Each structure stands twice: as structure tokens, then as C-alpha cells.
Structure P
Amino acid sequence: MSDAAIAESKKKTKNSKAKQSIPKTFAERVSDVVYVILRIAVIGNVCVIFFPNLNPARLSGLINKNLSLFSCGISYNSIVANFGRTFRMGWAQESTFHSLHYCAMLIILMVIVAAAGGCMSLGNNKLKRFGLIATVVAGAGELVSMAWLKSLYTIICNDAIAADKVDKVSPQYPVTVNYIYMALAIVLIVCSLAEFFLVKAPEKDARCSMEPKFQLFLMMLPIIALAFVFSYLPLYGWRYAFFDYKSGETLSMDNFVGFKWFTSLLQNSATKRDIVNVLKNTFAMSGLGILTSWIPMAFAVFLSEIKNTHFRRVVQTITTIPNFISWVLVYAIALAIFSTDGFINTMINSVSSQSVATNYLMSDSHMWLKMLAWGLWKGVGWSAIIYIASISGIDQGLYEAATVDGAGRFAKMWYITIPELIPTYCVLLLMSIANILSNGMDQYLVFENAINSEKVQVLDLYVYTLGINSGLIPLSTVIGMLKSIISVALLFAANGISKLIRGESIV
């Protein structure tokens with residue numbers, strides 16, 4: 001680097017430190033506080049549309065109580081699922097509920113606009129101004145939507161009164177929920193207007209910009225949102241473990257039973273016997289998976305040694321495609337091969353004078369090994385991709401030096417490739433140990449039958465069977481809770497082992 005470049009870098013560093021050392025004015029401190037409130041309101045605005053209990057569009061008792069505003073906005077059929085007879089008899093007008101659907105869509109659109117405005121608030125002053133305009137528009141749109149919902153409620157009431165069927169239509173206006181939405185909308189408007197006076201007006205030639213750290217944060221935001229919706233939001237369902245709940249009923253303190261379902265796991269001999277059998281299957285299949293976890297690494301090593309590029313790509317494609325085939329189709333393939341009139345029996349009958357009709361899928365012998373074989377066939381190519389990527393990152397100078405020293409291909413694999421892959425393998429192995437209770441469900445569900453059920457039922461399948469087939473939702477929730485807690489404990493234990501052995505953590 002030249003002296004001029006070094007001097008310029010030092011100058012920028014001094015300027016940045018000088019900017020950081022300048023104390024903020026009172027207006028800037030107030031602006032920071034207002035922006036915190038504004039962003040909290042934006043986040044709250046996004047969250048409430050996913051909670052069924054906070055649905056302002058539920059203007060009738062016939063609308064499913066489990067519908068959120070988001071569901072009402074994206075699916076008209078979900079709103080009117082129970083209104084068939086009401087529309088036929090003329091107790092309510094279908095056009096009113098079309099309007100209700102459009103109103104829900106408008107609220108969702110305004111929530112998206114507010115979220116975009118909140119993201120813009122991370123930029124410079126010009127970008128903040130655009131974001132403030134967006135949040136003001138979103139807040140005004142939500143207030144208009146609340147007024148629209150009030151008018152639709154009035155129309156539904158008038159139609160039901162005119163038909164003298166108020167009890168059949170059950171009009172209702174969620175006052176508290178509407179106040180929550182209105183409060184959020186007012187906060188958006190007030191904070192945004194306040195920021196217009198607190199934020200300095202940008203220069204005329206200024207461009208919209210944002211610091212790289214905030215750009216990276218916004219790139220990660222969709223992933224964070226998906227993780228919250230599909231990984232953390234479902235934890236709200238853990239409350240079923242403390243109630244004597246049956247499908248279709250409502251939760252109330254009348255059916256609160258505390259830790260009844262937790263104690264029943266230890267007191268009921270049949271449940272204990274089932275859980276012992278399920279855990280045996282789970283640990284056995286997970287253990288076999290851990291013992292064979294080196295196979296994808298070995299496959300990747302040998303695949304990388306194929307010098308013909310076209311042939312290597314064909315092999316990699318053929319072995320990766322099964323990962324994208326659903327387990328239902330895999331079972332269909334197995335049925336075509338191993339059923340009574342499948343390929344194997346047909347081939348045996350064609351060369352033998354005796355008729356053979358053996359259904360190999362109905363046998364319960366060696367079920368653990370069968371499930372392992374199907375799992376390896378389906379996933380070995382996909383699991384090898386991470387090792388192939390690691391191999392491509394190995395320093396080629398190591399191979400060149402080994403060639404000069406006279407090392408052959410197997411010596412290079414043994415002394416260079418495999419040692420370089422060991423850190424990746426250790427991380428994946430420790431993650432497998434942390435997920436030892438999670439075998440998945442699809443594979444075992446499609447291959448399960450009355451004969452092999454005792455050998456193939458793992459923990460995930462057992463929870464599904466209890467909750468869906470037997471209707472024991474609280475008990476299945478308890479088992480799912482314990483599984484999650486134990487898995488988290490195993491994850492931290494594996495992380496501790498990694499620190500102890502490798503000096504590096506995986507979390």
C-alpha cells in the first residue's frame with residue numbers, strides 16, 4: 001500500500017473517531033427514542049396479524065375462531081367456510097364478506113408497507129424520510145380499515161336483524177382487538193410525524209444509502225422471520241400440555257390439569273412400555289445413522305478422485321436426485337420391487353417352476369437395517385455435497401508437494417484429503433448426536449404396517465400417532481416438549497465436547 005493510501009486511511013479513521021466522539025444533541029437523543037418506539041410498533045404490527053385471538057376481521061361467530069387476520073386476507077374460502085346455509089337463506093349477503101376479505105387484504109398490505117418503512121429507518125436521512133412516509137401511509141390505511149370493519153359489522157347486524165336470524169349469524173365486533181390495531185396505527189402516525197421534525201432534512205444531491213451492517217441484517221431478516229414463525233411461534237402450543245384438551249374444544253381454566261400428563265408418563269404402565277419401545281427404536285436407528293455417518297465423506301472422497309469430469313457430474317447428479325423424491329414415491333418404488341407381484345417375485349417366478357408370492361415389505365425382520373439402507377440410498381449423495389465443497393477448498397499445493405515426494409492417489413487421500421475433512425465431519429457428527437432423538441417421521445410413516453409397527457415406530461412417529469390418530473393431544477405435546485428440551489441439552493453437551501476436544505464451539 002502506498003504512503004498516500006495509508007495517509008488517506010488514517011484520515012478516514014480519525015474522522016470516524018471524531019464523529020463518534022461528538023455528543024448527540026437533545027433532538028437526536030429524542031429521535032433515537034422515538035425510532036425505538038416506532039420500530040417496536042412496526043414489529044408488533046407484523047406479529048398481531050398471525051394470532052387468531054387478535055383477529056379484527058372475525059365479525060361473526062360463524063367465522064372459525066382459529067383463523068388469524070393473515071388467513072382471512074389470503075383465503076376468502078376460510079372466512080365463509082361455515083356460511084353456506086346463511087347465504088342460501090339470505091340471512092347475510094355474500095358481497096359483505098367479499099368486502100371483509102378485501103379489508104383484511106388491505107390491512108396486510110398496510111402492515112407490509114409499515115415493515116418496509118421500518119427497514120428504511122436503518123438508512124441515512126433521505127432513506128429515513130421515505131420510510132416515515134411509508135409508515136404514515138400504513139398507519140392511515142389501518143385506521144381506514146378499522147372504520148371499514150365497523151361499517152361491515154353494521155351491515156351484517158342489519159341483515160341479520162332484517163331476517164330475524166341474529167342468533168344464526170352471530171354478529172360480533174372485537175372491540176378490544178380493534179383498539180389494539182388502532183393504537184398501533186396511531187403510534188405509527190404520531191412517531192413518524194414527530195420524526196419529520198426531529199430528523200434533519202437531507203441535502204438535495206444526497207442519495208439513499210445504508211450502512212453495510214444494516215444491509216446484511218435486512219438480508220438475514222427473512223430467514224429470522226421464517227425461523228420465528230416455524231420454529232419459535234409453534235412453542236405457543238406447549239400450553240396444551242397443561243390442559244385436559246380434546247380437538248375442537250376451547251382452552252379454559254376449567255380444564256386446566258397442571259402436570260397431570262407429565263406424571264401419567266411414569267404412572268401408566270402401558271405408556272411406559274410404549275415409550276421404552278419407542279426410545280429403543282429411536283436410539284437404535286439414530287445410532288446406526290451415526291455409525292454410518294462416515295459413508296457420505298468416503299463417497300465424496302472417491303467421487304472427487306474421478307478424473308472424467310462428465311462422468312463425475314453424472315454420478316453426482318444420479319446420487320443426489322433421490323433426496324428430492326418424497327418418501328411416498330420411495331415407498332411406491334419399494335412396492336414395485338418387493339411386493340407380492342413386484343419385480344423380485346416376478347423374476348423368481350419366471351425362472352422357477354414353483355410360484356413364489358412373498359411380500360418382503362410386510363416382514364418385520366431386520367427393520368432397522370432396512371430403514372438405514374433406504375435412508376442411505378436417499379441421502380448419501382446430498383450429504384456428500386458439503387464434503388465435496390470442503391475438498392474443493394483444500395490447498396492444491398499440498399497435493400503437489402505430496403506428488404513430488406512420490407505419494408500415490410490413496411496416500412494423498414489418506415494423509416491429505418481425509419485429515420482436511422475431519423473438522424467438517426466432527427461438526428456434523430456432533431450435530432447428529434445433538435439430534436439423536438429426531439429421526440424424522442415421513443420414512444417410518446410410509447413403511448409402517450401392522451406387522452412391523454413395533455420395530456419401526458420412532459419418537460416422532462409416536463408423537464404423531466398419539467396426537468392425530470388417538471386424539472391424545474396433551475400427552476403428545478408433553479412428549480414433544482421433553483424431546484425438545486433433551487435435544488437442546490444434548491446440543492449444549494455436544495458443544496461442550498467440541499470445545500474440550502477440538503477447542504472450537506459449534507454454537
Structure Q
Amino acid sequence: MSVSSYWETLRDDRERRRRAQRTVERQILRATAAEDRRAAGADRAQRTEEARLAREAGEAEAARLNRELDEGLTRLGRVLQDTARLPPRTPDLLRAAVPLPMEEPDDEPVPRPEWSEFAPPEPRWGQGRRHRRAVAEAHAEFERARRTHDRVREERREAQRRRREVAVEEASSRHQARWDGLASGISRGDPDAVRELAAAILSSMPPLAGLVDGGDAVHQPEAAELVIEVALPDTDVVPGERSWKYVHARREVEPQPRSATDAARRYTDLISQLTLSALDGLFRGIPSTVLDTITINGHVPTIDPATGRPALPCLITVTTGRAAFAGLELTHAKLDPARCLRALGAELSPHPYQLQHIEPFIDLDLSRYRLAGGPEALAGLDHRKDLLTMDPFEFERLVKDLFDRMGYRAWRTQASHDDGIDAVAVREDPVTPVQCLIQAKRSRNRVAPEKVQALMGVLAENPTATHGVLVTTSWLSDRARQRARAQRIRTIEGAELIGLIRQHLGRDVLISVRPPRRQTS
């Protein structure tokens with residue numbers, strides 16, 4: 001072989017080895033790349049799976065929080081309907097609901113004997129017979145210990161059951177004695193008994209639990225009136241979250257804030273529902289023989305952000321009678337609680353959600369003040385204008401202004417030679433003109449039938465008059481009302497007069513003397 005052929009062969013051989021090495025290296029690189037791809041794919045799949053699991057867990061948590069939020073809002077929105085459907089919390093019903101004493105904690109349990117505590121040690125060689133005898137004796141001792149333990153445990157349970165029965169019987173006896181005394185006091189119109197009954201009624205209504213606390217109260221037997229202060233919940237009772245949402249980018253469940261407008265609307269609706277619920281429960285639970293009128297002042301125990309000190313702003317104040325309240329359909333789906341309260345003459349804070357304070361109709365420091373006197377005593381504490389204390393001429397002007405606002409053209413008559421007519425109101429109409437002769441009677445007593453008769457005579461002497469109107473701060477008998485209607489005489493009595501003044505003149509007034517529950521003569 002020539003030298004050149006040798007070197008060519010050697011060169012070819014090296015080139016083959018290099019190509020083979022490069023092939024191996026490429027295969028290794030491809031295998032490594034494939035492994036990297038498989039690992040990256042596995043990582044991506046793992047990350048995708050982890051993200052999916054995290055998303056599902058987050059969405060499930062958001063759904064759970066949203067369900068809880070919806071359930072809470074539904075409960076707050078149904079307080080009035082739920083309380084109105086409760087049976088009346090009468091003294092008999094509350095007497096029957098005997099509070100059970102607290103469960104007595106079980107005695108410290110003594111562990112039952114175990115065989116390991118009695119088993120003899122393992123025998124050594126040659127001690128089989130002795131060990132068997134020791135095992136038999138240990139078994140007998142073990143069984144005696146177990147029977148003793150079970151007997152003692154049963155005796156303790158029986159003693160605990162007897163103590164429980166005695167405690168229930170004593171609690172029932174105390175409960176019955178308490179309600180016997182309360183029933184006797186309520187039948188006499190005892191203010192303390194009525195006040196205790198009112199507190200028991202409010203605390204026994206499950207939908208109000210945690211939302212309303214009955215505070216101080218005063219009952220005036222002569223006026224059959226209850227003034228009570230109740231604690232309403234703070235604004236945080238309305239959740240600040242509108243909803244909850246899972247945010248995938250941060251892998252967190254985050255709240256979506258509720259608008260201030262929606263929170264304020266819900267809070268106003270809630271405290272209005274609570275006030276109506278309290279009125280409904282008290283009117284239905286307390287006998288009508290001792291309660292005819294309720295004044296509720298709704299306060300909110302809170303912290304004044306300006307001072308950091310405790311504050312007690314009043315957000316709702318209302319005075320209403322049993323007859324006016326009985327005409328409400330509290331369970332109707334279209335009932336607006338806030339508008340319902342305003343129709344009853346209540347005053348609501350202009351901005352309840354901001355806890356803006358209003359002056360209650362009757363503001364009592366009940367811890368220091370004991371009310372005494374007749375029906376005028378409560379009225380004397382009311383900051384509203386009492387129609388009975390007005391000057392007679394001022395009262396006539398008020399009536400004249402009322403008819404002006406009601407769409408009439410009205411004027412007062414001369415102070416004398418007016419045949420008992422205090423004002424004239426006309427409404428111009430080319431087809432049916434109206435001319436009313438008005439008598440305004442500011443009186444504490446029932447309007448005598450002679451007043452209706454006198455107005456009938458004036459109507460007969462004035463053929464152009466179409467109607468007579470008798471406006472009074474007091475009341476008429478049923479028979480007098482029927483006679484007036486038959487003779488073209490419209491009567492506006494105390495409660496209706498207050499409502500018309502509020503509706504058309506925007507003024508809150510009161511009449512310190514209320515009519516009896518029924519007048520038929």
C-alpha cells in the first residue's frame with residue numbers, strides 16, 4: 001500500500017468516526033430536547049391542573065360567600081313579613097313558653113377498666129399452671145371492676161337526670177309565678193307590668209334577634225299609651241360587599257363593593273321594617289284594654305366619628321294608635337316600610353345611613369324620670385305643636401290655610417255676626433262649583449249634637465252653600481256622624497285633622513286628649 005493510500009484511508013476513517021460522533025451527539029441532543037419537551041409539557045400540564053384546581057376552589061369559595069350574602073340579605077328583607085306571620089306574643093303564649101335551665105355539664109368521665117390493667121405478667125418457663133390460675137383470678141377481678149364502674153356511672157346519670165327534672169320544675173314554677181304576677185299587674189294596668197310585657201314580646205320574636213333590643217319604656221295607664229325606646233342595629237348590618245368574585249390573575253377571592261346608594265336604601269328599609277315589626281308585636285301582644293297608643297323612638301348605639309365617644313342618635317320616631325295601625329297590610333309584597341311609617345306620621349332621619357339625629361316626639365330620660373299625671377303628661381313632653389294650646393284665632397287661620405293648600409280659595413269670616421261660621425272655602429268650577437261653610441271647633445270634649453244641628457241651620461239659611469264642614473280637635477259620636485253625612489256636612493275629626501295638616505302643610509302637630517275607644521251616643 002502506498003503512503004498516500006494509507007493516509008487517505010486514515011483520513012477517511014477519522015472522518016467516519018467524526019460523522020458517527022456527530023450523529024451520536026445529534027441523537028443525544030434530540031433525545032435531550034424531547035425529554036425537555038416532555039418535562040415542559042408535564043410542567044405545563046401540572047401548572048394547568050393546579051390552576052384549574054385553584055380556580056375551581058376559588059370559584060366554589062366565591063359561590064359559598066355569595067350564597068351566605070344572599071341569605072343574609074333575604075333575611076334582612078323579610079323581617080317584617082316574618083314577624084307579621086308570627087302568632088301574637090300574648091301573655092298566655094309567653095307563659096306557656098317555659099325557659100329551660102342550662103344543661104348541667106356531665107361529671108368528669110371515669111375511664112372504663114381495661115384488661116391490660118389486670119392482666120398478669122407473662123409466665124416464665126415452668127409456671128404455666130400458676131399463670132393460668134393468675135389469669136382466671138385477674139379475669140374475675142376485671143369483671144367485678146367493670147360491673148362496679150357501670151353501676152356507678154348509671155347512678156351518676158340517674159342523679160343528674162333527677163337534678164335536671166328538679167331544675168326544670170323549679171324554673172317552670174318561677175316562670176308561672178312571674179307570669180301570674182304579670183297577668184295580674186297587666187289586668188290592673190300596672191305600668192311596670194306592661195313595660196315588662198313589652199320587653200318580653202320584643203325579645204321573644206325570632207326575626208328580631210340580634211337586630212332590636214328593647215330599652216327603657218314608660219306606660220301611662222290613663223292615656224293607655226306606651227313610650228318605648230328601642231336599640232336599632234348600626235349601619236354595618238348591611239354587608240359592604242355587593243358580591244364576591246374569584247380573580248384568576250391573583251388567585252384570590254375578592255369582594256365587589258356595594259354602592260353607598262344601595263347600602264343607604266337597604267338600611268333605611270331595614271330600620272323601617274324593624275320599627276313596624278316592633279309596633280305590630282306590641283299591639284298584638286298587649287291587650288287593647290291597657291294599650292291604645294304607642295310611641296317608639298329608634299336609637300342606634302354607635303361611636304361618633306367626630307369624637308370617638310359613644311353616641312345614641314335617634315333615627316325614627318313615631319306615635320300611632322291601634323285603630324290606625326290595624327288598617328295596614330304588613331305582609332303585602334308591595335308595602336314600602338318607609339312610606340308606611342310616614343303615612344302613620346313618623347319622622348325619619350333625612351339621612352339614616354349617615355346616622356343623622358332627629359329629635360324624638362317624646363324624649364325621656366327614663367332612668368331618672370318617672371311620669372305622673374293624666375294623659376296630658378306625655379303630651380307635655382312632645383315637641384310637636386299641640387292644637388289644644390293654640391290661640392282660637394290661630395287655629396282658625398290654620399284651618400283656613402289647610403283649605404287653601406287643598407285647592408280651595410278660603411277666607412276667614414268676621415269675628416262676630418258670622419252665624420258660627422269661621423271660614424268659607426270655594427272651588428270655582430263651571431259645572432259643579434263648591435262652596436263650603438266651615439266651623440272650626442278647638443275642644444277637649446266630644447262635639448255636642450247641637451253643634452251639628454246649628455251648622456245644619458246655617459246651611460239652610462245659605463242656599464248657595466253646597467256643603468258644611470265641621471273641623472274639630474275632638475270627636476263625634478257615631479250617631480252624630482251619620483246625621484251630619486245625611487245633611488251634607490263633612491266632619492274632620494282629630495286624627496284625620498292631624499293627617500291632613502301633615503300632608504298638605506308639612507307640619508307635625510298633636511292633640512293631647514284622645515277620644516274614648518267607642519262613642520255611640
For structures P, Q, calculate volume of the Cα convex hull per residue in Å³, for residues 264-359 alone and state which one comes out highest.
-> P
FRET efficiency 1/(1 + (r/R0)^6) of positions 160 and 184 (r between Cβ atoms, R0 = 35 Å, to 0.05) computed as 0.45: which structure among P, Q?
-> Q
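Using distance in nm of label points 7 Å out along Cα→Cβ at positions 96 and 256 for the comparison, can you identify which of P, Q gives the largest number? Write out the running numbers ahead of the final one.
Working: P: 3.7; Q: 4.7.
Ranking P, Q on distance in nm of label points 7 Å out along Cα→Cβ at positions 96 and 256, first place is Q.
Given a value of -16500 for helix-only ellipticity at 222 nm (-39500 (n - 2.57) for each DSSP H run of 4 or more, over all residues; to 500), calculated from one of P, Q, which structure does it belong to?
On the way: P: -22000; Q: -16500.
This figure was derived from Q.
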FRET efficiency 1/(1 + (r/R0)^6) of positions 48 and 88 (r between Cβ atoms, R0 = 35 Å, to 0.05), calculated, reads 0.55; among P, Q the input was structure P
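Looking at structures P, Q, which one was Rg/Rh (Cα atoms, Kirkwood Rh) calculated from, given that it came out as 1.35?
Numbers: P: 1.06; Q: 1.35.
Derived from Q, not from the others.
Quick note: the coordinates plus some simple rules give every number you see, no bench work behind them. Treat the numbers as computed from the prediction; the structure is a model and nothing was measured. Cβ atoms are built from the backbone, for glycine too; each structure is taken alone.
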